[in-house]
1. Tell me which structure, out of P, Q, gives 6.0 once distance in nm of label points 7 Å out along Cα→Cβ at positions 22 and 222 is calculated.
2. Hey, volume of the Cα convex hull per residue in Å³, for residues 46-117 alone derived from one of P, Q reads 182; which structure?
3. Work out which structure the value 22.1 belongs to, where Kirkwood radius over Cα pairs in Å was derived from one of P, Q.
4. Which of P, Q yields 4.2 for distance in nm of label points 7 Å out along Cα→Cβ at positions 78 and 142, as computed?
5. Out of P, Q, choose the structure whose coordinates give distance in nm of label points 7 Å out along Cα→Cβ at positions 134 and 174 equal to 4.4 when calculated.
6. For which of the structures P, Q does the calculation of helix-only ellipticity at 222 nm (-39500 (n - 2.57) for each DSSP H run of 4 or more, over all residues; to 500) return -5000?
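Each reported figure results from applying straightforward, stated rules to the coordinates on display, with no laboratory input. Only a predicted model underlies this, so the values are computations on that prediction, with no experimental measurement involved. Cβ atoms are built from the backbone, for glycine too; each structure is taken alone.
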Structure P
Amino acid sequence: MKVEKIVYDGTLRIVEVSAQPVPPGHIIGKPLHVLVDGVENAVINGVYPIEKPVVLGSTGIVRVLEAPAADEGLSGKIAFVSPVSRLGRLSIELDGLLSSYAVVPQNNIIGTTNITPRPLAALSPLASLSYRLAVEAGPNPLIIGCGLTGIMTALHVIATGGSPDIICTRRDSLRYVRASGLVPVQSTENLPQSYSSVVYTSYSPWMLHRLVKRTSISRIIISPLIGNTIVHFGRIGGRIEVVIPLPNRIEYKSGVLEKTKRLINFAEVNKISDTAGLLPPTKLGVIISFTRS
């Protein structure tokens, strides 16, 4: 059996290879809806250097075709695939979902269903990560980064009664923040000193260092999509706590997906090679649905 993949190895390529045995602890699935967003943009733009050719497609929904013998009950289920697990990040250290048959670590499966979900549900794993960030962030965090993760984190904080500030490191992202109903902070000058935490969702270390110097923040929540970021901060007479939470189930607040819907595009394709023209994505991402899955 031949498997078609969208691979990045310095250039974006469509690759066709023979199917390989499924490694232990992995499932093989047929992609139904795949989200391509800031992770893939970061890979293609060289922000996240990759060590080997990697299949893109950082999160989404697959139909499980084959599961390990110890967990055969997964076969036939529809699975929600998280972009992160303790094993690494899809589209960066681990192969993603833009493949005619995707091989996925079981650690990245954080929910299953028997009902075929709508395309927007491909945001659910990322929304679940954002919910975990919001829980850790406290009632009035400062969120760095205006991609999908940052915006959904802010929406979750508001949904739980909090009052976040969100600051963009790219001015062209401001319109997406406003489109989600949020009001972005546009300057690091005169920031409040009483934030419950800083939530770091954007690869902009200069911004994080500047904020640590200018505020009395003592807690930083780092999105695991940023990777194994080692934060070295010294502050006389104090310590900074760093938390990197992982989602372990599908869990998010009602309305967050709908408010995020206008920030992304949707596309239907028949086969993997049809997705090449959709990369890198416009807006903050694109959900690609496979009509022959």
Structure Q
Amino acid sequence: MTTNFDKISIHKCFIFHNLVNEGTSAVAARKLKLPAFKIHNDINSLEKFIGEPLILRNQSRVILTEAGQNFAEFCRIVVESMPLIQQETQEPHDLKIATTHGLAENELPDILTKFQEEYPKIKIAVLAGPEYLDFTNPSIDVIIGEFLVNRADLTQTQLMVTRIVFVATQSYLNRHGIPKTHEDLRGHNLLVPLGYKLEPRVFFDTIEPFFQSNMLKSVCKMALLGKGVMAIPKNRLQSDETLFRNLIIVNENLQSSEVKTFFIRKRISSKAAMLNRLCEITKNFIGRNNLV
């Protein structure tokens, strides 16, 4: 069962974390200066919300179920992040964003222009590329990219959904023919930005791309030069006048991958108010400009 822990209060996370660390409800209650029944009531409430037991009953010490282990790890992250809220009492002065090359080069400057009307003193750094889109760099405040699985410590807000389409120049298609099926793509030079997950995987895992790069512009340039068939999100094609004018979609009626883009930030952050506002601005911009 997959549970959204985001809806669970920090207070209950704190109680469960202490229960796990102390080993018994009696010791945890003494440490927290709470009546023991309060601990029991909170655990029952958590289990009801999550839909399965967190601890094994009739044991002298706390023994976690699998769900309990998952929730305990989430609570650990929440509790260890709590000092971040307390250590910065004044308004944040910087912001580090990680996203894809396409968003960094196209939509993000407009989004940040609107954002800085409200936060004019914030210094902003943008990192672009798939290598930054997983929070392994602890200094990153927000990611705009694909959903991160098994990360209950994050808040992930969906911004848009688009399809992956295959495109090529008319001159390339005149020389090599139009691929009408996925199997036809075996006879073409496939141009793919690094990090793209093409569906159906059982087919595309058997094809080695002719050209790959973590720089979207270089892949687009290769396509515009007539070097092959490129995989690209349809919204990116439609939002770039040069690409839209010079490249032809060749798989409009074929099943293809969907790309979902999310605004992702840490659940506990001293910059929460600022990040929530940036999320609102980003979502409004994408909706207003029909980036779907």
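1. Computing distance in nm of label points 7 Å out along Cα→Cβ at positions 22 and 222 on every structure in P, Q gives 6.0 only for Q.
2. Clearly, the read-out refers to Q.
3. Q
4. The value was obtained from structure P.
5. Traced to structure Q.
6. Only structure P yields this read-out.
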